[in-house]
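Listed below are the structures to be examined.
Here, each number is a calculation from the coordinates, and none is a lab measurement. Predicted model only: the values in this text are computed from it and were never measured. Cβ atoms are built from the backbone, for glycine too; each structure is taken alone.
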Structure P
Amino acid sequence: MYDLIIVGAGPAGVSAAIYASRARIGTLWIDNRFIPGGQISDSGRVDNYPGIPGVSGADLGEKLHAHAKSLGMTPLREKVLSIERQQDGRNVRFVVTTKKNRYEARTVICSAGASHRMLDIPGEQELSGSGVSYCATCDGAFFKDRRTVVIGGGNTACEDALFLARLCREVTLVHRRDELRADAVLQELVRQEPKIRILWNTVPRAIEGEMQVTGLKVCNVVTQEESLLETDGVFIAVGTTPNSALVRDLVQTDPSGYVCAGEDGVTNVPGLFVAGDVRTKQLRQVVTAASDGANCVESVQRYLRSQR
């Protein structure tokens with residue numbers, strides 16, 4: 001029986017592991033990814049984490065995990081299948097089942113993060129890995145000197161377009177509105193990059209190709225005119241969906257599936273806490289995820305004291 005099980009090893013999970021170690025809480029840390037850092041490892045460059053400007057996402061992930069490892073915390077690499085809450089009188093425990101084992105704890109911090117949102121258009125699933133990608137820094141090198149399309153208008157889409165512009169012959173940024181949602185500095189960089197062109201008020205309809213992507217069918221939402229963009233790769237950056245399925249039947253969620261919790265990570269289920277991108281919050285960034293992990297451990301300590 002552990003005092004705490006942490007599920008997830010992105011910035012929120014790492015922060016929770018670090019604070020749990022320093023608090024001397026009996027902790028089991030579980031994550032199914034072998035690349036450290038969660039989603040941040042997919043980012044080519046991180047400029048907004050205090051004190052480490054211009055670090056790559058992969059390097060930041062390594063640094064975060066190295067810090068936790070120096071305190072004796074290393075995640076167990078297993079896929080979590082379910083989280084259950086059991087109660088016998090005043091005794092409450094959580095059962096975390098993985099593909100290999102079954103673990104019990106008095107509290108759980110779910111920091112499972114979020115996953116790339118799909119477009120759900122024809123050709124997307126069929127050509128995934130054959131020209132369709134959700135990670136420019138992972139797959140961009142395969143498109144050196146070729147044509148690519150990025151779909152989206154937020155920070156990730158702009159970062160992906162800028163990254164691909166360093167490698168590709170041309171990059172087309174497809175956005176459904178008439179203005180970008182990205183930070184002003186990223187918008188400026190995109191507009192200054194000669195290899196990037198922006199298609200405003202445009203939505204994707206279908207990804208074309210047999211064994212490999214050859215084009216993207218798009219529609220202008222103002223004129224309703226359809227056209228075909230010839231391209232070798234389609235990079236989809238239209239946001240994320242929370243990985244809340246493990247706890248969705250236990251806790252209160254908002255209409256989008258994010259777990260309802262404040263900065264303290266406290267959910268409507270005593271003993272179950274959430275941190276990072278999986279919870280309701282205004283800003284989903286590395287710095288806010290790290291803060292969530294620390295706050296959750298403080299909440300865990302308060303809860304454990306209340307149960308004595």
Structure Q
Amino acid sequence: MAQRYDLVIVGSGPAGLAAAIYAERARLETLVIEKGMVSGGQVLTTYEVDNYPGLPGVGGYDLGTKFREHADHLGAQFAEDEVVRIEDKGAVKLVVCAHETYEARAVVLATGASHRKLGVPGEEELSGMGVSYCATCDGAFFKKKVTAVVGGGDVALEDAVFLSRMCEKVYLIHRRDELRGAKSLQEQVFAQDKIEVIWDTVVDKIQGTDRVENLLIRNVKTGETRELPVSGVFIAVGITPASQAFEGLVEMDHGYIKAGEDCRTSCPGIFAAGDVRTKPLRQIITAAADGANAVTSVERYLMEG
């Protein structure tokens with residue numbers, strides 16, 4: 001017979017770990033299921049975090065470790081497994097994993113999302129050393145420097161405008177001859193002298209020894225290649241939410257689980273927290289806040305039941 005918990009949390013990034021902390025303080029019998037060997041989520045691969053209140057310049061790995069240590073200190077239980085699907089049995093949810101199956105009165109989905117990669121040489125090697133996927137996280141490190149943004153959608157345009165406020169120059173590299181982002185954002189880009197759009201172009205290679213020094217770019221129409229000297233490159237070609245296992249269980253919007261600030265989904269007893277849910281800002285602090293909100297909603301749900 002499957003072991004039963006008050007709450008099963010799927011994922012152990014900032015949202016999942018914050019939920020675990022709040023669940024332990026609420027004295028809920030809780031299990032956190034994590035796919036990887038180490039807790040922390042995307043923050044672990046962030047070289048430096050400069051916008052988490054009270055901890056300026058903290059290393060991403062250190063911050064993720066502290067989140068886990070806090071949850072451990074309160075007695076949170078963890079299982080290393082991968083959730084295959086969740087079955088809604090009304091008052092009880094079956095959490096079916098690759099190795100075990102668990103029963104829960106409530107479930108918090110905190111599986112996060114991953115940034116799409118360019119898949120070019122130098123991207124992995126220089127990640128965190130000039131290669132970034134979050135301008136609001138890392139932009140301040142490139143004050144008065146030359147940077148590039150890769151992409152043509154809303155996020156890429158927002159990143160370019162954001163970076164132009166602090167950088168000496170921003171190249172916006174787009175593979176097509178027109179941008180996909182909102183017209184209002186395009187107007188902001190074209191009105192900013194510091195932003196130069198490089199049309200019909202892709203990045204073939206990110207180059208540098210121990211930090212980004214330049215990009216090898218190629219015009220897709222002429223085939224011409226050249227090196228573009230930059231100190232940093234911000235890749236904004238999309239985000240993929242880790243929600244495939246929950247299709248058909250909860251309502252989604254482009255793969256993101258539909259849930260508001262209370263983290264309640266369309267399925268009673270199922271809650272979504274962090275980057276996997278529909279929200280305007282995906283940051284460590286908003287993920288942690290979601291974890292707290294989700295468990296508060298779980299408590300209310302369990303009392304109502």
Structure R
Amino acid sequence: MMENGIYDLLIIGSGPAGMGAAIYAVRAGLKAAVIDRSPVSGGQVLSTYEVDNYLGLPGLSGGDLADRFREHADRLGAAFIAADVKRIERGAGQQIVYTVHTDKSVFQTRTVILATGASHSMLGVPGEKELSGMGVSYCATCDGAFYRNSAVAVVGGGDVAVEDAIFLAGICKKVYLIHRRDQLRAAGSLQKRLLSLENVEVLWNSEVKEIIGKEMVEGIDICDNKSGGRYRLDVEGVFIAVGIVPDTDIFRNLVKVDEKGYVIADETCVTSEKGIFAAGDIRKKAMRQIITAVADGANAVHSAHAFLTAEKL
């Protein structure tokens with residue numbers, strides 16, 4: 001580690017983008033390290049039940065894939081720092097040096113790759129915050145086992161929501177998939193699997209208006225968007241999968257972001273700030289998948305290395 005020196009590159013985050021960057025940084029011969037508040041690498045991959053679309057490794061669990069990423073990086077000698085980044089400051093003077101402040105220590109680096117990923121979006125309905133962890137969950141693979149042989153609801157219509165419903169159908173008595181539109185956004189293969197399951201019921205054109213319960217979830221108040229009618233559905237668990245929010249709050253004064261908070265950067269991962277690069281789910285782009293995040297990590301290191309060479313740093 002370079003705690004008393006200056007890094008060529010610091011990578012903030014150890015999800016697929018950060019791990020991809022770590023591997024390419026070592027291979028490029030850069031003095032680099034990965035900083036992440038979690039000692040366990042993987043990011044959102046860790047909460048994925050099964051990954052069936054990563055090239056060459058079909059059918060792995062998210063945890064197994066994350067382990068392989070970390071094992072690869074460790075085998076190459078990548079450095080990891082368990083710390084929570086609080087802010088990044090640009091130094092004054094001719095040479096660009098960034099100071100990265102964490103809850104553990106302060107580090108200096110010539111370039112930074114932002115790869116902090118994204119967090120789950122909330123519904124924003126009454127009862128959601130109050131019952132979080134008491135029946136309200138954002139990770140079916142993490143918490144699904146607590147609801148074995150119970151009735152649960154999944155809210156959403158994308159790949160994650162459908163994958164969650166399929167997973168829960170294997171352990172729960174009944175699964176309701178609640179979607180505000182009349183068709184799902186998930187991949188066709190996932191929809192086919194979902195609709196073939198006898199214990200799954202899709203509630204079309206429906207929205208959750210309130211999550212009901214005192215100490216634990218007891219049910220949900222649902223609005224039928226077509227009729228305007230409201231009714232209660234008794235469930236013991238509510239799994240929310242309605243999108244993600246980029247974890248960019250501490251970087252928004254450093255680099256340009258769009259109206260949703262995603263860092264503006266193209267396929268080169270170059271941001272508005274010299275020496276700062278963005279990779280993975282925090283970057284503004286059309287597709288956010290494990291494979292595109294890993295590719296971002298490689299591209300970001302390529303751009304960082306080119307920047308260091310051009311600036312003769």
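Upon calculation of mean count of other Cβ atoms within 10 Å over residues 21-28 from the atomic coordinates, which of the structures P, Q, R produces 23.2?
R
A follow-up question, please. Tell me which of P, Q, R gives 46, 37, 27 when you compute Cα extents along the principal axes in Å, for residues 189-268 alone.
R
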